[in-house]
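Heads up, there are several structures right after this.
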Structure 1
Amino acid sequence: MKTRILFFCWIGSVFATLGDTFHVAYGIDAYPESPLNLLPFGVPVWVPVEFACAAGLMWWSRERFPGSSGFKRSWITTLVAGGGFLGIYISSALAASATLLLAAGTLSLALTGFQPMALAYCILTACVGTLVEISLVHLGVFSYLPPQTGLFGVPAWLPALYLPASVAVLNLPLTSATPTTSPEQA
């Protein structure tokens, strides 16, 4: 069980850091000058740890979210949603339109089967993640560069990045002893 969580944290740190490296390389965001900016394009070494913690928190909250044990899970959906997350992340660095990114993120919600609990989890994760990033920007930890600063210092498309990530996390198998069958399957 703990191995699965640690593996997911590692996956989150690798792929989110890759996406963030694209953001820095293409002038979407930047970090203040620091001796810790040792990764490619000046990304600080603490960024993978930050993303590992975010991935772990998403996993932890998913395990405790009301009704999560009744959600039907699929590895295929996890892979498609994970690919969507990475695709939206990289596309956002390549100056894709905000409308297209928002549409792609919203479309990923279809992978939940529009189950109310799943939609609530994904939307809540997108809101919380965006609020955390707004806080980090205002604390000076990093910054989005104009014209990406339309939503309190972060891009308007940012919530759309969290939606497919949430769908992917939601589809991973539960690690608790909670059964994964829905009442209809019982």
Structure 2
Amino acid sequence: MNIQDMQKIWDIESNQTLYVLDEASVLNRINKKVISAERRANSTENFIIAINIFVTIVLFAIAILNDNLGTWEYLMAIFAALTIGFVLYYRKKRYEFQSQVGDKMLDNLNKAIHHATVQAKMTDLFLIWYIIGVGALTLSNMIIQNISIWLILPIAITMVIGFIVGRWEQRSIHEKKRDELIDLRTKLVEEVN
């Protein structure tokens, strides 16, 4: 809790200064966190969907222009379609949870925690499923086509860097925000009890 969220009052019986939470301020802060967490979850989902639609369109455009769509391209298109399906499934589950939660302060905070958890899961999905999956398909295809190691190596390094940066983002941003929300919920529950 921030000190701005607390008000100082004087307790005549104990002759002590007491601090109480400014409920309106805390509720406003929680509502902002819910909106922020929902916006981040939506933008991540939309980004993953858009990238996969783009990949699918590019693969089929290449096939039409070259009159050739190989096994690897079909696998990539299926992979992209499955990724879109997973994201839409998680989005549906998130909306279902959101509709079941009430409108009280703690309920709103639980919504924000749920959105932040989904955000972390989406990052996991992107890192594990997408980078490793696309990396394996791409590198396997390049190796089978006997492409020079000097072309394969930079792509492999780029994918490893992407994975490392993604893990850093997940731990330092998404999981941190979720943990902050969980800490806030713990403090509020302790205040009530």
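In terms of distance in nm of label points 7 Å out along Cα→Cβ at positions 129 and 161, which of structures 1, 2 is highest?
Between 1, 2, the highest calculated value is found for 2.
Of structures 1, 2, which gives 0.10 when FRET efficiency 1/(1 + (r/R0)^6) of positions 105 and 145 (r between Cβ atoms, R0 = 41 Å, to 0.05) is computed from the coordinates?
Working: 1: 1.00; 2: 0.10.
Comparing all candidates, it corresponds to 2.
Quick one: relative contact order in percent (Cα under 8 Å, 6 or more apart) came out at 23 when computed from one of 1, 2, so which one is it?
Attributed to the structure labelled 2.
One of 1, 2 was used to compute semi-axes √(5λ) of the Cα gyration tensor in Å, for residues 113-168 alone, and the result was 25, 11, 8. Which label is that?
Here the read-out was taken from 1.
One of 1, 2 was used to calculate volume of the Cα convex hull per residue in Å³, giving 129; which?
Corresponding structure: 2.
For the read-out helix-only ellipticity at 222 nm (-39500 (n - 2.57) for each DSSP H run of 4 or more, over all residues; to 500), a value of -19500 was computed from one structure; give its label from 1, 2. Display every interim value, and only then the final one.
Details: 1: -19500; 2: -26500.
Going label by label, the one that fits is 1.
Rule-based calculations on the coordinates, nothing more; no lab input. Just so you know, these numbers come straight off a predicted model, no measurement behind them. Cβ atoms are built from the backbone, for glycine too; each structure is taken alone.
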